[in-house]
Structure I
Amino acid sequence: MNDILPGEVETWQFLETQARRIFQAYGFTEIRVPTVEKTELFCRSIGETTDIVEKEMYTFDDKSGNSLTLRPEGTAPVMRAFIQNKLYALDSVNKLYYLGPMYRYERPQKGRYRQFHQIGAEVLGVDDPKIDAQVLSMLSHYFQEVGIRDIELQINSLGCPECRPGYRKALVDYLQQRLSSLCEDCKRRYETNPLRALDCKSQGCKEATQNAPSVLDSLCASCEDHFSRVRGHLDDIAVAYTVNPRMARGLDYYTKTTFEMVTNSLGAQNAVAAGGRYDGLIEDLGGPSLPGIGFAMGVERLALMLGEKSIEAPRPDLFIAALGQEAGRRGFVLLSALHRRGLHAEMDYEGKSLKAQLRRAGKQKARFVLILGEEELARQAGQLKDMDAGSQEEVPLGAVEELMMEKCRPADREAG
């Protein structure tokens, strides 16, 4: 579990701001759910034979003896809130997104921690393949906007309750002949959760499943048509993708369309975003029979991928370098006025030398510096330095506030 410090947090803020901006353009609204849920929610939704439930959840009993769990993922809590608050009664289609910490007790590795953060989105109430394509388009759009290029969208279909049992039996029969080559986890659960062997990172499992039957060969006519139409819509809107028939999700609730955004820059654990359809989940959790599709992205991994593109802290619009007690008082009044008008302004509070104050203004990369000393106060003026242009002019003290608003007001503030 890590602190996110100044110098790092600006990148996180950028990723979150871009998510809000883009997701809202696609009609999504934010939902915030508790960090702690009843353990039963995750056992029912994720699946009792998954790694998450078996090994990775932070679970404890509260003082009343209730079993609670720090959320290991975001979809199940959002579904619980959707059902409990009857959001389906307000609109037949719900588009929701969330941001926040998740918790899994797994081996820390590059970009993966026991407290990690996700940005996720869910669409509830639509089974048309166009919504699958729209969700994938939004995800691809997000990666383009944040400047991450080393990424590939991979898609697959896991079928539905009608056709998956036949595939599951074929896969179990195949794995049974190769049990000695599987890792201990896959040996233990090959009958209860055989799909996990397909994306297991163990070299033995990779080799043993190399020629495993493909789920795409077992799809029923309805699932095959759905997957074909998803691909057709992606082609129509020019969203690039590849079909990965070996893709399997670690959660039991996925059906039909599944997908991952993968990269080659983060080692073996190469997925930075993943998701899919979960058409039976809402009903399984006690809600109405409604389809759903969604995804989640790991913020730590996104920040790693940005690397040298990390976002710098905002530059102060103005640094006030005040020399002397009266100049400090007048500077503080101006500082407060600029803050109330939305400008990022800073000043020295300790009465340091002009040289030291200018050095601090340079370190903060201030756009302008206003020098106030005894001589300037006597003329009711200040020396305004443009740090980018290297120029300097004297301006009346009474005009500084409006002049700075004119020079530094952001375009969005002007529009407002």
Structure II
Amino acid sequence: MPGPRSAVRARQVLRWSRRLIAAFVSLCALVGVARLTAPATAAGTDGEPSGVHRQLTFLRAALDDGAADEAQRQFPEGYFFLYALYGLTWVELGMREPAGERAEALREARWALERLDSPSGRAPFSADLVPSYGVFYRGWSNWLRGGVLSLQPAAHRDPAELRRFAGDSAALGAAFDASKTPYLAAYPGQAWPVDSTVAMASLRLHDKLLPPRFAGTADRWLRGVRDRLDPRTGLLPHRVDPDSGAPAEVARATSQSVIHRFLVDIDPAFAREQYLGFRDRYVTSPLGLGPAVREYPDGMDGPADVDSGPLPLGVSLSASVVTAGAAQVHGDSALAEGLTNYGELLGAPVDTPWTKRYAFGLLPIGDAFVAWSKTARPWVADPPAPPPASISWWWRLPLLSVLVVLGAAPWLPNLVRRYRVRRAAEAYGRKPVQAAEPKAG
């Protein structure tokens, strides 16, 4: 049998274990408070948002280890998106640097573009579409290629890159001009408005970097878009009939969040109207705990898919991440900060002096979307005037209250026990001592 000394040692170990667990829980709660309140997109569209360089360091290592091939096994365009977002985020950071300090951004963006312009990058897409490989592939590639050119001084742009950008833009413009619908096919017999929005933004970028030639194409596209809005929401639909462009599926946040990132560079006035309509119908506060984005408009539910991910309480986590970037592009700093702070709390980022990753780095494509959203800024249009705020700083109070309770809870039993001991001691000290009765006799 264990002796008294062993029992005392066991009680000491148990007591210190409880204290360590309590300290760990309190530290986690304190970190949560910091992530919920610290400026998460403090640099906005001018300086470098906190942590993005370290995210890109993690993503480059993940890409070198085959993360893009793994993403392709999980998502239809996983390979493409991981490289595209990596390159686009470097372009965004490079735009914030003086012209003479963009070498790293230019090198990494070109490296990513080379991976898109490869058999692996084109593998999911059909060469028989118009334009070849479809509007998804051509639009995103053209946008990144234009970004690479944007990082170079006009007098020193690479001639081969200029010719390729001009040629791909001409192919996209000709396809839009010849189409009966504003929405070109991304896959045989399938069309999504978001893909054509990215492609049209790349034509606007062409007209900023090179002699303008696509103003008429963009005007016709906008007229066609306005004639084919989703009747339920008044927004661009999620999916359309590829032959007529008629809405085939209600507007959904996974595509809307990307649309509003690009539409501002096509037509700022129309973009503002669409963005406010989206914000009114899709931004929510589930259980009163912070801003998030519904996949379907308020009052409607629908199935989840590979793009939206699971939909707890109707909320799409992926759309919430990307909407933070759309909000920043539109000057809606309150919503951009709110969504990003909420993501910093729920995403469980792991910080080191060299890297930063979310959800322990298990899904690098998610990290790529976070980094791309944090660096959002218009490339063609001037930064818009901020819209009326839809949320205030005080949305954080319920979550802060929960964190404070969680941080204090492990210490409460010990505090209550000490309080009771002190009260008992005080009560005993006030009790009068009775004199001994005299002995008889």
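Tell me which structure, out of I, II, gives -18500 once helix-only ellipticity at 222 nm (-39500 (n - 2.57) for each DSSP H run of 4 or more, over all residues; to 500) is calculated.
Computing helix-only ellipticity at 222 nm (-39500 (n - 2.57) for each DSSP H run of 4 or more, over all residues; to 500) on every structure in I, II gives -18500 only for II.
Using distance in nm of label points 7 Å out along Cα→Cβ at positions 306 and 330, single out the structure from I, II with the greatest value.
Greatest value across I, II: structure I.
Once mean count of other Cβ atoms within 10 Å over residues 138-145 is calculated for all of I, II, which comes out largest?
That would be structure II.
Which structure, out of I, II, was Cα Rg over 2.2 N^0.38 Å, for residues 314-369 alone derived from, given a value of 1.04?
Traced to structure I.
FRET efficiency 1/(1 + (r/R0)^6) of positions 10 and 346 (r between Cβ atoms, R0 = 35 Å, to 0.05) computed as 1.00: which structure among I, II?
That value comes from structure I.
Among I, II, considering only Kirkwood radius over Cα pairs in Å, for residues 178-393 alone, which has the greatest calculated value?
Looking at the calculated values, the largest one is I.
On distance in nm of label points 7 Å out along Cα→Cβ at positions 34 and 98, which of the structures labelled I, II is highest?
If we compare distance in nm of label points 7 Å out along Cα→Cβ at positions 34 and 98 over I, II, the biggest value is for II.
For mean count of other Cβ atoms within 10 Å over residues 122-129, which structure out of I, II has the highest calculated value?
Between I, II, the highest calculated value is found for I.
Which structure, out of I, II, was distance in nm of label points 7 Å out along Cα→Cβ at positions 258 and 274 derived from, given a value of 1.3?
Computing distance in nm of label points 7 Å out along Cα→Cβ at positions 258 and 274 on every structure in I, II gives 1.3 only for II.
Given a value of 4, 19, 28, 22, 10, 6, 4, 3, 2, 1, 1, 0, 0 for P(r) over Cα pairs in 10 Å bins from 0, in percent, point me to the structure among I, II it was derived from. Before the final figure, lay out each step's value.
Values: I: 4, 18, 24, 20, 12, 10, 8, 3, 1, 0; II: 4, 19, 28, 22, 10, 6, 4, 3, 2, 1, 1, 0, 0.
Structure II accounts for this read-out.
Just so you know, all these numbers are worked out from the coordinates, no wet-lab data involved. Being a predicted model, the structure only gives us computed values, none of them experimental. Cβ atoms are built from the backbone, for glycine too; each structure is taken alone.
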